[in-house]
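Chemist: Following this line, the structures themselves.
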Structure I
Amino acid sequence: MHICVIGTGYVGLVAGTCFAETGNDVICVDVDENKIKMLQKGEIPIFEPELKELVQRNMEEKRLEFTTDLDKGVKKSKIIFVAVGTPEDEDGSADLSYVLSVAKDIGKMMNGYKIIVDKSTVPVGTAAKVRGIVAKQTKHKFDVVSNPEFMKEGAAVNDFMKPDRVVIGTDSEKAGEIMRELYSPFVRTEKPIFVMDIESAELTKYAANALLATKISFMNEIANLCDRVGADVHAVRKGIGSDSRIGFPFLFPGVGYGGSCFPKDIKALIRTADESGYDFRILKSVDRVNIRQRVMLVDKILEHYKGNVKGRIFSVWGLAFKPQTDDMREAPAIFIIKKLLSKGARIHAYDPAANRNAENIFGQRIKIFENNYDALHDSEGLIVATEWHEFRRPNYEKMIKLMSRPVVFDGRNIYTPSVMKELGFVYYSIGRAVP
């Protein structure tokens, strides 16, 4: 099939590359000339495991092309995926200006029947708006489809190639069958393709992220209670996660969720509910809990140092919102660092992938290192903000020698309290007491 993907962010770049990997001819379009030039050279502007190799292979096989020429992409393709950004607006709603602008351009450039697919995360009613805008620009027949994406940053390629399910929202039998055919190579292990009405498909993505975010915030509430009553959140997690109705995924307490999806999607769904006259109280509580959780570790730091952190050096291991990505959007590390800077602390930081993004965010306000141990020199406290694998089994003796005070504030519960105490660390975590 001939496919055009508009937008080369996480979703668009991964989707376009994976479609090419299954033999389709794919044109990826973006207005960012610098990004397109990078991609044309086989350079990837984001950190995502396995993606670079796939991009380079499919470019060599002439199945994958990058351009700023939207007209070319639209005219040569039967299926057009819209994967542009939908940033959070000031009121929490999704900003659809990019989606609707692209829809208008597609309508002007159409030269025959097209299937226009909303791949971006968009609120209920967006497909109807896209249809109305396109219809004003063309006399050609077209269908609009909602096809939300569920891949995780850091595992995006695997998630796309081996999805748990594919959701397709359409009111056209023809478009539904073409979309089924497009996705058939990805579901050969009998994973389901759900074809449903457009509104249900649009809501499904938000509902899934909202439920996962609720699990995270619920577990953080349990962890905070554990701190107060002397329980061990790790034991509690085992006790409830083994219930098949609940399961273990997303039952990890810590410093809150971040990234491009959960914070934005939660606020957007709350906004949709408000506009519909419904007070979504559970989800509002989830959002409030997450905002509070981001600085819970700072409260522990301030308590340990009796409120005085001015001039003290703190090391931060992990800056991305989660491992296996360089994405720092809404990362808990940002809020922790900003809070400590406001109290006069000095920050030495390291992340295996996100150092460059951290420099863009903080500039000269923090010192960024290319090695996690280098960031420990003269530190009065290590803050673990992201659970990268390389942080899980560090050289503890080396850490103690480098730090001026062997204090660890573990925001991801990756170390064992009894072991840390035995090694000579003063150790704090989320929801677990040190024996």
Structure II
Amino acid sequence: MTGTENLSPIAADLLNQIDASRDELIETTRKLVSLPSETPPSDTRAVADAVAELLAPVAHIETTIHTSEPPIANLVAIVHAETPGKRLVLNGHLDTYPTGDPASWSDDPFSGAVRDGKLFGRGSGDMKGGIAGALLAFKILAQHRDAWTGELVMALAGDEESMGRLGTQYLIDNVPEACGDAMLCADVGSPLVPRVGEKGMIWIDVFATGKPAHGAHVHRGVNAIDALRRAMDALATLNEYPVVTPDEISRTIAAAKPISEPLGGDGEAEILRRITVNFGRIEGGQTANLVADRAELNADIRLPMGVTVGEIEEAIGRLLDPIDGVRFHITRRYEPSWTAPDDPIVEAALQSCEQVLGKPAVINMRVGASDARLYRAAAIPTVVCGLTPHNLGGPDEYAVLDELVDVAKIQLLTALHFLSPR
């Protein structure tokens, strides 16, 4: 059943409190957006302090700030229910993409301008709007500790846009309160499609060397760009690498397609099932009339569920080792990961999405990365459910105001369902 007609009286009352706090939610989002926290350098000190100030007036919340390496500040807040139970972590990242050229924006990137039902600014969608929604849910639940059991934690980190080593990973490794029985993240996606898994990744640098010569005397030289081109052709064959998708993943992707693909783009279901290779940067040679003696590229390889990093690294070696003049270095790697579709946090999130939105929602995998993978690596079940991204990483990023309210409600209701005293 979808819709709010089957909500308990306390759940309905708490959701009504979110509706009554709509203006506060919008102003909190604007406040967070106004504080630059671009990565690099991931200076999250000001925005972490702002969150701490917003939580300070609320009784029963304990807040601490943890600096991994300056200027990266991470925040952990915890509230205990009146009776013991499970611990749910509300995770999010405080850092954002760079703004780029401010002149390409219609407004100041940090203005938080509001018009036409939208809130504009860097990080409005990814993910300061989601954090604002989680904050509101967290504060309301802290004031109704008799409505749930256990512990509720907010773990907000920097460094997510640089893979989270000094942010969420630091918290997982060093702050016990940042770990729990499950994690819920309001990172971008869609309230209609809570994401329970994501592809893995390999970043690779490929270097080619040759023998310089004049461009008219190619017989006297060896062109490094030719070697790099052969390496590119070899790596591109990974796009056709055979993948046996686990049955539960295949069923999940197929069932989600009618709702998820219109939001995630045509071809999302197919991309979730196969390896993709993206050549993001190529450089080599000096001028057109010289045989290039050096060339290099950087590539991003995404791995679906059904293959492992080790397996694909071995395949890369088989493809590149035979090419004369070519060597490679893998700079980053992590495994594909997912949480079982029948896990309690997944069921709680899906139920909450349908109750808040009043229509069917679906779970699916996620094409891009998030800090959820770090929680799964720590054996903590996770769900990502946040705002629909608009102009993600580009000028005029914005969040839809009505979705800000929906996401806050979904965060609150998921926590309430998961930490139910039943």
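Any read-out appearing in this document is the output of simple, stated calculations on the displayed coordinates, not a laboratory observation. A quick note: this is a predicted structure, and the numbers were derived from the prediction, not measured. Cβ atoms are built from the backbone, for glycine too; each structure is taken alone.
Chemist: State the single structure among I, II that was used to calculate FRET efficiency 1/(1 + (r/R0)^6) of positions 150 and 262 (r between Cβ atoms, R0 = 35 Å, to 0.05), giving 0.40.
Modeler: Source structure: II.
Chemist: By the measure FRET efficiency 1/(1 + (r/R0)^6) of positions 142 and 398 (r between Cβ atoms, R0 = 41 Å, to 0.05), tell me the structure among I, II with the highest figure.
Modeler: Working: I: 0.10; II: 0.90.
Structure II comes out on top.
Chemist: If Rg and Dmax of the Cα atoms in Å, for residues 166-269 alone is calculated from each of I, II, which structure is the one that comes out at 22.7, 67?
Modeler: The structure behind it is II.
Chemist: Given structures I, II, which gives the highest value for mean projected area of the Cα convex hull in nm², for residues 86-133 alone?
Modeler: Details: I: 3.5; II: 4.1.
By mean projected area of the Cα convex hull in nm², for residues 86-133 alone, the leading structure of I, II is II.
Chemist: Looking at structures I, II, which one was Rg/Rh (Cα atoms, Kirkwood Rh) calculated from, given that it came out as 1.01?
Modeler: Details: I: 1.01; II: 1.03.
Working through the options, I get structure I.
Chemist: Work out the source of -13000 here, i.e. which of I, II gives that when helix-only ellipticity at 222 nm (-39500 (n - 2.57) for each DSSP H run of 4 or more, over all residues; to 500) is computed.
Modeler: I
Chemist: Still on this structure: Work out the source of 2.9 here, i.e. which of I, II gives that when distance in nm of label points 7 Å out along Cα→Cβ at positions 374 and 390 is computed.
Modeler: Of the structures listed, the value fits II.
Chemist: Compare distance in nm of label points 7 Å out along Cα→Cβ at positions 222 and 326 across structures I, II and report the one with the greatest value.
Modeler: I
Chemist: Right, something else. For distance in nm of label points 7 Å out along Cα→Cβ at positions 174 and 294, which of the structures I, II scores highest?
Modeler: Numbers: I: 4.7; II: 3.6.
Structure I gives the largest value of distance in nm of label points 7 Å out along Cα→Cβ at positions 174 and 294 among I, II.
Chemist: Right, next: Consider the structures I, II: one of them gives 12 for relative contact order in percent (Cα under 8 Å, 6 or more apart) as calculated from the coordinates. Say which.
Modeler: Derived from the structure labelled I.
Chemist: Have a look at I, II and say which one yields 1.09 for Rg/Rh (Cα atoms, Kirkwood Rh), for residues 70-301 alone, as calculated.
Modeler: The read-out was computed on structure II.
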